[in-house]
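In the part that follows, the structures are each spelled out as structure tokens.
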Structure I
Amino acid sequence: MLFTELINSLITDTTQSLPRFGVELCLSATIVLFLLMRLTGLDRLIPACLTATIGALVATFLAYKQFDALHDLNAVPSVKIFTGLLVHDLFSVYFRGFLALFLLLTVALTSLTGIPDEDDSPDFYSLLFGATIGMMLMASANNLLMLFIGIEMTSVPSYAMVGFLKGRKPSSEAALKYVVYGAGAAGVMLYGISLLAGVLGTTDMSMLAARMTEAAAGGSGGLNDPELRTASLGIMLIMVGLAFKLSLVPFHFWCPDAFEGASAEVAGFLSVASKAGAFGLLVRFCLSLSGAPGTESLMTSFGVGLGFIACITTTFGNLAAYTQTNLKRLLAYSTIAHAGYMVMAVAAMLVMANGPQAASMQVDINRSIEGLLYYLVVYLFMNLGAFAIIAIARNYTFSEELDSFRGLISQSPTLCIGMLICMFSLVGMPPFGGFVGKLFIFASAFRAGQIHWFMYVVVAFGALNTVFSLVYYIRVLRTMFMEARPADARPVPVRLASWESAFVVTLAVFVLLLGILPHMMSQTANDAAQSLAIFR
């Protein structure tokens, strides 16, 4: 191809790709606006939170329009953009909308709680928007290089946000630990990418299954084949990087310290948004390796391995939360446990997609992805609600310890009832959204048990851990509702007719609605799951 033809081809491809990249471009333009406001001093006249709210609101609207356009049955279900580096489909747009909405809610929370302050707001929101763009790239990645770039674009701003509270030793220490662990995980993942790309001869994720078939040709399709053994090592090393982002055991070390050292607002953002982007990428990566003739047993083993990690992660997260007295640290271990629950859906998907009846189980494979997507939406509202209540109460008590919440029902019933709804949903009790989300995931794992018996064990561990988690969630509610408020405790006078109460009530209402009316989101999640058929 001539140089001029190559340039013309790139220009044409870019021109066609940019309209489908509108959400990320909107967030990027907002970041540039923050920097210009900082340089010109406009941030002293126009609050940065207002600019951030408008940028996030426009991005959410654009994501909705993209989803509505792709939802048309006559539309092309999946399009590769930017020379195949990214893929544009309902699945990626679903995550764009999810992340844009969560960004909007996070900006609203920071506006209510006053973190960051006016001087640092443009810098903080630039980091927040930059991390969100990285998460959107993760969910739409179609190339191993974009996989790495998306994770790093998410991680680097996250390191800075964890240490954003200047002058606080725990915050700086948590950020340093996060950077060290993140650098190690990035190095391991990059080595895995080089191994996998070197063996298979491509970084295009849509071609990985076909190349795995070629590598397995003439062999046993297992670890006895040198090429598959090397490719499997590369896959495992890439999984290490994804497990770090998801805080799966044994790559969870950073999570409790980072959450405790960061502000509650940042911890809430990391607990949901980074998990969402990583799960979107994990699903794409696993599906890109599934269905390759000759490697079914190998990929089924990977699915069972993910199920085993899910069992260990949920058990460790729930047991470690028992002894915590700091609410952010307690919710950090809760986040670890819930990541384990959601990995169960990915494990079930991987087992069914590589089983002997994969062709007849497409509906069940879709339902496992649907369960994950539904659970993420519920998790957004219930986990952000819990962190928001901690942040609001902290502004009055200057403490995030459990003892500072004693007898809070006598002063702020709205916060306490909101926490009750969020905690019961995190446990998975009906009629809250967490119950429906867990039901979807456990049903998928149970269905996968027909392919491999170990998935029944995964379901059993999930059910037992749901019971285990009830203990420490109830302990928080008992402290707030049943214990007396100490005489020397700082008051938390959050009135019912206040913006803080309105924010908490809004999140709690959505948690209830997702439990009572699951169809309001389940069909959307199912449509997004079906758009991934191109990878199968």
Structure II
Amino acid sequence: MEAVGLGAIDLVIIVVYLIGIVWYGISKGKQESSEDYFLAGRNMTWPIVGISLFAANIGSSTLIGLTSDAFQTNVAVYNYEWMAAVVLVFFAIFFLPFYLRSKVYTMPEFIERRFDSRSRYLFSGITIIGNVVIDTASGLYAGNLILKIIFPGVPSWVIIACLALAAAAYTIPGGLSSVVHTEVIQAVLLICGSMVLTYFCFKEVGGWSGMIDGLNAMREAGSISKTPGEIMSLVRPASDAKLPWTGLVLGVPLLGFYFWANNQFMVQRVLSAKDLNHGRWGALFAGLLKLPVLFIMVIPGVVAIVLFTDLDVSFLNYPVTKDGAEIICANLADCPNMTFPVLIYQLLPTGVLGLVIAGLLAAMSSSISATLNSASTLITMDFVSKMNKNITNKGLVRVGQIATVILVICAAIWSPMIESVASSLWEYLQLVLGYISPPIVAVFIVGLFYKRANGDGAFWSLILGYVVVVAFILVKISGIAPEATDIHFLHQVPALFLICVLLNLTISHLTPPPPADKVASMTWTREIYREETKELADLPWYQNYRILAVLLLILTAIIVGWFW
């Protein structure tokens, strides 16, 4: 394969897109008040909420990660996507009403109202770190993978700095309103680009049957060990190295719950909804948009197995570590993170290639701008506003803008280190998320459904939970007890969650109960369900979120059953 170059049309499309999206984002910005800047005035309708959730989630890192895992015969990676629909239904029923009615700016602020300020500050600090090292840094890393192929002579830090600047250009002046409005355009462009790539993938391989025949031929030749049925199966044996069914049942929902229901950069979009119904409809719409991901973002990775397993990619000058030494990647199997870039550069014609790369850059800027805005919201509303109670709305906006600059610099510095942490981008995302999420999810679930849980239980379960995490990581690094630490991370997640739940319950029972008036409006009861039933009785079926939720779950079950 020869070195990659873009045609003039492709370059024009990409440049016009980047300039256009920055201009559009700035024009849609709101900064008259802190509520405008951080929550878009709480006036977003359900289509915008849903599309914004989808765009913030399906960033360039997720897109590259999904295709990469599918290329490694792990179509089961789609389980993270359809599980999002299930989690969002749970979120819409139980958690979202409390979030919107409390009029909070941040998830840590909600934790303070349910428990105390100690847990708020701790949770906020953890979330800020997670936003930088997981979401923002991975988005920059993924963008660098794409552009490094076109500009091999440009240092990675220069590309990452340019990408960070482009994403921050409209996030800093415009706030959440700029982020959400640009995400609508970016989501449409990303979906269309993914559909176009899928079309060219199947055109090249000879359709679905051609893909299956190619996989069968490769298995007979000994190139792959799995049958097409095994590759396309979503539910894997408990011994599967990638995604055992036990991890699917016990671990994936907990990761999804943190990501969709507790993570500031996702929930912030729902907090911007104009009312509870629009928030719920938007959440369910985002769940619906996740279902086609199997066909337009995962399956192309399977096509790459047939088309490009033996492709010489040494021209990429992509370094990988093998047997303790750094070498240049010789074939795609040695650098699966490059699956998506290879697909678009090999299969797409001039013009279309520019549109798809613009879509990928759109996905990257969506995820980066989302995390930058949410992290700056946390810094401003959870720390600065508490330390300086006399600060004006204009001052809060200015602090948020300065925080965004600092955060994007930190993410750009960390981004190049991702390669040394995990073998693939998707593995990195899930691994770090698996360590951060269980203690937080335990606090939210216990707090919502158990009135006796108090501030001491929440705070110390978080502290001790992360002590366990740090201890586990240190033992794993040292190699002292390989049997104890060689546990699939999707099995570690529920174990850590259970430990934190037990710590929360035990400490809460050993300390005084919380004031009854404090928890009365912050915990779920059956009476809330009965009152809601009366409110929904007068709505037509297509506005009744419960009916819509059931339809979404049925459609999800059909897809999962088909690829069981």
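The table below gives the values:
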item: Parent structure of the calculated result 22.4, given that mean count of other Cβ atoms within 10 Å over residues 186-193 is the read-out and I, II the choices; result: II
item: Given 29 for relative contact order in percent (Cα under 8 Å, 6 or more apart), calculated: source structure among I, II; result: II
item: Which of I, II yields 0.35 [FRET efficiency 1/(1 + (r/R0)^6) of positions 306 and 378 (r between Cβ atoms, R0 = 41 Å, to 0.05), calculated]; result: II
item: Top of I, II by mean count of other Cβ atoms within 10 Å over residues 138-145, largest first; result: II
item: Winner on mean count of other Cβ atoms within 10 Å over residues 234-241 once structures I, II are ranked, highest first; result: I
item: Structures I, II, by FRET efficiency 1/(1 + (r/R0)^6) of positions 154 and 514 (r between Cβ atoms, R0 = 25 Å, to 0.05): label with the highest value; result: I
item: Structure responsible for 77, 57, 45, with Cα extents along the principal axes in Å calculated and labels I, II on offer; result: I
item: Which of I, II yields -24500 [helix-only ellipticity at 222 nm (-39500 (n - 2.57) for each DSSP H run of 4 or more, over all residues; to 500), calculated]; result: I
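Read-outs throughout are calculated quantities, based only on the coordinates presented, and are distinct from any laboratory measurement. Fair warning: this is a prediction, and the values are worked out from it, not measured in the lab. Cβ atoms are built from the backbone, for glycine too; each structure is taken alone.
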